[in-house]
Structure P
Amino acid sequence: MAVIIDGKKISQQIKDELKEKVERLQAQGKKGALAVIQVGADPASSVYVRNKKNACAYIGIESLAYELPEETTEDELLQLVNELNDKEEVKGILVQLPLPAHICEDKVIQAISPRKDVDGFHPQSVGAMVIGEKGFVSCTPAGIIQLLKRSGIELAGKHCVVIGRSNIVGKPMALLMLRENATVTITHSKTKNLPEICRQADILIVAMGKPQFIGAEYIKEGAVVIDVGIHRDENHKLCGDVKFEEVERIASAITPVPGGVGPMTIAMLMNNCVQAMEEEEA
């Protein structure tokens, strides 16, 4: 049976470390706030925003909430982002996605100053990651690296297969694993012989967005399986992209859903916020 990788426990360790760091920064007179913008009242987005505010409160940084109505125009949102770019006390800006259909997400992401892009989505942040320069890294892939490292899982020289090529998880995940000296294969919806390729993986990272799609036939005996998906099944219970019970019997380690990757995303967002405080004052 696989070891269950406990994302709640590891994220709590990270938040405790960050809390101490924030106390030290504040003792030196260094402060900072995270501005969180939500447009509309999507229930899932509201939960994520609340979790982010709670995490800020825990580590000791201020969070500023901007809850805008659904009918907010693109220009109004861009104007708010520009105002926050100019506010000295705001060290990080986060626009909760998805945005309403009439607002261009790319335009909004690109309007955020790269110095305050704590989500790590700005093209400048992504470019810095590609060439190995310092910058903010997308929170979910960064969280997965921490999950693996803090669980004592060796990355260098391992074959990592990533299922999914999104800008938020798949692509940055592959780049971060390369940075850790893993050999990386990226697969996606047009990949042929997917089960065969996945069975070659020492570490399989599943971010495909299809509930309970990956079963035992995709897993090599003793592989590490990281499930990024989050869905509701027919009984309205949370589940991932992986058939957990089936895969758990074959893998050496696996993340559960919930309680695996999810908590790490917010922990790494907090890490980026603290990094922004440090950079600003450096």
Structure Q
Amino acid sequence: MEIRVGYELIYNCFQPTPMLLMLNIHSSRQRDLTAPDEMRTDPFVPYAGYYDGFGNWCTRLVAPAGQIKLTTDTVVNDSGLPDRFAPQARQMPVEQLPSDVLIFLLGSRYCETDRLSDTAWNLFGHIAPGWGRVQAIVDYVHNHITFGYQYARHTRTAWEAYNERIGVCRDFTHLAVAFCRCMNIPARYCTGYLGDIRVPPLPGPMDFSAWFEVFLDGEWYTFDARHGEARIGHIVIGRGRDATDVAISNSFGPNALVGFKVWTDEIIGN
């Protein structure tokens, strides 16, 4: 299938403002693009790109004083299949994990493994390691947290999401990631596009989405605690330890986000 994705972000900057942006589709999906994934700026400003320490493509620019609009519109080829299902995938002993995976066992800014470790072992310690344990974590988090855009708070951590029991997709993801790490399962936070493809459409405007990946049997597998089930069309923009590493924008000066649109639509007839 083909999926049309894109965004329109409008910022008001009160002075020339350096910005770091993570808005390009991840390099692992570049070969699936059927149209350029190029950011356009209005007014035009020059920008440059670089890969960060997690392999995400980032853009840096200096937004002028006043309003700046950032847009893209592209098409991605997708298998049209739900996220892979591998119930026999085993959990690898820590000593057998590749060195570059170990960072995804550690606590991070929004995933406080030290505060959640006892809780995690009490909840999931009786479940056999592997796919089933990850699925149990997904099911628990999906049912434990109540979703609502009105509950969004950019400072909420996994520990706070566990106790407050409310949040948005990033909160579901942070808690699931933290629980997996507590159980010695490498887990990394993902952000990107996810549309309501072949499922009943959800109310509210489209947004970027958050989900996570776990390392089992030498491979990374996708899980989505917000939706609680395999979905079609997870298109990664960035991967990291938590939301800190994959913010769509970091700005270094006063500004306001005054326009925000995201689209993720199956192109019918393809």
Structure R
Amino acid sequence: MEYVVLLKQVPDLAEDLAIDGDGTGIDREWLSFVASEWDEYALEEALHLRDATGGSVTCLALGVESGDVSELLATCLARGADRVGKVGSFEHGPDSHAAAAAFAEALRGIPHDLVLTGVQAIDDLDGQVGPLVATRLDLPHVSVVTHIAVADGGGAVTVHQEYAGGVVGEFEVMLPAVLGVQTSREAPRYAPVSRVRQLMKTATIEALDGGGGGGGGGSGSGLVIESMAVPTVGRAAEMITGNPAAIADRIAAILAERGIGSGAAR
């Protein structure tokens, strides 16, 4: 079985985010980037499946100038991936349509039975890369996947898809296929920093053709960000303390100030 995992770098939310000078995006000049959380789940699931069924795991990431794709791919190797590749060349992170086009072009030259990617990413939340890759390659696709089992013979997989209200659907999907992973059966395994640094110096990262020309925005998606702003800070919550009678009096006063319940009180 040949497993391929598609990964994306996203801003590290542990840092303070700022709006750029144009007011249409995040200032990325000094921003740190990390692997998308859902993509890490996809990699962990691929590694488990590879260990159970045999085969190999290939990790692909877009060659975006902002961020450090080499560190991302070295981390994949440190976690157990067999092969890594950098796809295309982009000055800025492309939208989902351009990313899917680049990944699909690269996949045409790579053996793949099962393509896994995160269900979405924190910087767009549109969940479209998986479906768009599947469409370009004319492959079946299932998203919001929470369980994957390879059938005997390796010609199909059984997957669970999560719905609202705790409902789970079970599907049999013929291979090759593309899956959008919501979570993995175990937490993503740890990659020692020393091992990652060593692999950044010694590992082979393949350069794969996936297009890209330095853009990154509006490449076929039809979406244009007109403005972006930091949310307005609202009124802080009031913490009510004291004995039950004092708390009840304060709650009643707050309701009266807002004109709530005054009719019933009368």
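The value 0.55 for FRET efficiency 1/(1 + (r/R0)^6) of positions 225 and 249 (r between Cβ atoms, R0 = 25 Å, to 0.05) was derived from one model only; which of P, Q, R is it? List each step's numbers first, then the result.
On the way: P: 1.00; Q: 0.55; R: 0.00.
The structure behind it is Q.
Here helix-only ellipticity at 222 nm (-39500 (n - 2.57) for each DSSP H run of 4 or more, over all residues; to 500) has been calculated and equals -13000, so which of P, Q, R was it run on? Going through each structure in turn, the value belongs to P. Matching task: 170 is the computed value of volume of the Cα convex hull per residue in Å³, for residues 17-184 alone. Pick the structure from P, Q, R. That value comes from structure Q.
Bear in mind that the values in this text are calculations on the coordinates, not laboratory data. Fair warning: this is a prediction, and the values are worked out from it, not measured in the lab. Cβ atoms are built from the backbone, for glycine too; each structure is taken alone.
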